[in-house]
Structure P
Amino acid sequence: ANPILVLNDIDGIKNVLTLSKNGNVKHVYFSSSSEVYGEPVEIPQNEYSTPLNSRVPYAVVKNVGECFFRSYWQEYQLPYTIFRFFNTYGPNQSTDFVIPRFLAAALKNENITIYGDGSQTRTFTYVDDTIDTMMNIFNKGLLKNDVVNIGSDKLMTILDLAKSIIAITGSKSQIEFLPPLKEGDMTRRQPDNSKMREILGRELVSLEQGIKNLMKDNLFLQLTGVK
């Protein structure tokens, strides 16, 4: 994405907060990102103790956005909650994202392409876990003027993800390695999700079950040309 256009999002954040303040909105919520942690200083990444290490424009905008939300509380007493989303996947997601892209390729027995050697680690959260956590926060009025990591803590390399999808689908796909991305592809990312687990109140959906759910989703199969 054009970095200048991404940085312009800061104006949108300010506009939303100003309108909320002037319109007597009772509470505002901000969709932040695990990207604010940048290249990890520590693993797992904790909402309070892990330093934010944002460098690429998208991550910087999210970090600045969080600062604006905190500042509007301090200056105007506008309550806020910040969600730091880690990799979420599920039905209707674009194949620009890694799990739908890998799964679509596997179901069509096409090569699965990986940038770099696949040693980058990520965690993957099924969308139901993300939504249920957020709805509990909304409905119970939790985490006023606070921040929460929303993501699974089950760490997996991108290479192992590709192998798992091939195994689950019974695909004949081969894994193809491409040159690493120039920037923005962090080597590791794993949340401390103890706060999320307490709010969710149940076990998170396993990666295997989440992928099987996607394989049964007719819209996903149609959009990816599998069906």
Structure Q
Amino acid sequence: MLLETDGLSTGYGPLTVVRDATLRVAAGEIVAIVGPNGAGKSSLMKCIARSLPVMGGTLRFDGKDLASVPQNHIADLGIGYVPQQGNVFPELSVQENLQVSCRGSLSEARATTKEVLAQFPRLNERIKQAAATLSGGERQMLAIACALVSSPSLLMLDEPTTGLAPLIVRERIADIQRLRDRGAGVLWIIEEHPRICLPAVDRVHFMSDGTLAPAVDASALLEEGALEELFFGVAH
């Protein structure tokens, strides 16, 4: 099992915002977290990425205890993290963003960057452009590419399709599926476009008020009225 949390709690200062969260992500699997704004989804992911403290429970990656691992070491362990905001350096070019995200020797970085750019030909066309000049979809593409240059075995994505047109959403979904098909695990927070995104997902957790419900098969949420009942307690 790549990622395991058992009874994980986290928060800000004395305030606990996520309580007793238990989840699993295996290699070659996409696990999603859905729920309303303020449910604690991003806070849970920030804790796994080590930017928020473990206030209770356990957090393990590939069998290793992550509780004491600093944030700047998680990429070295094989974890890629794409936060919802601040996920690229706007003043740097596409190439420079990729370069600062690389690990390993210069030759390894060049080889990995070339491989990642082959997956995102649009970025290759804009290699010298500043990230600030890219469209929203292209910036999200760059953020994912920056995470991939470290060759993660687990990729965590915080709402990577928010604010994007449905056509661009489908392109990002295809990127995520290709990563899963190569054997990586994916933890994906979905807030917008759930009916477009969920067919690509294996299992789904619903989160509300800091509590993570047990995972269900994603196909169950695609049945008529299932999402409405989950979010609002009523079926249509």
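Quick note: the coordinates plus some simple rules give every number you see, no bench work behind them. Just so it is clear, the model here is predicted, and its values are computed rather than measured. Cβ atoms are built from the backbone, for glycine too; each structure is taken alone.
P, Q: which one has distance in nm of label points 7 Å out along Cα→Cβ at positions 126 and 150, as calculated, at 2.3?
Traced to structure Q.
Using distance in nm of label points 7 Å out along Cα→Cβ at positions 14 and 86, single out the structure from P, Q with the greatest value.
Result for distance in nm of label points 7 Å out along Cα→Cβ at positions 14 and 86 over P, Q: largest is P.
Comparing distance in nm of label points 7 Å out along Cα→Cβ at positions 110 and 206 across P, Q, which structure shows the greatest value?
Comparing P, Q by distance in nm of label points 7 Å out along Cα→Cβ at positions 110 and 206, the maximum is at Q.
Matching task: 50, 42, 31 is the computed value of Cα extents along the principal axes in Å. Pick the structure from P, Q.
Source structure: Q.
Taking -9500 as the value of helix-only ellipticity at 222 nm (-39500 (n - 2.57) for each DSSP H run of 4 or more, over all residues; to 500) derived from one of the structures shown (P, Q), identify that structure.
Of the structures listed, the value fits Q.
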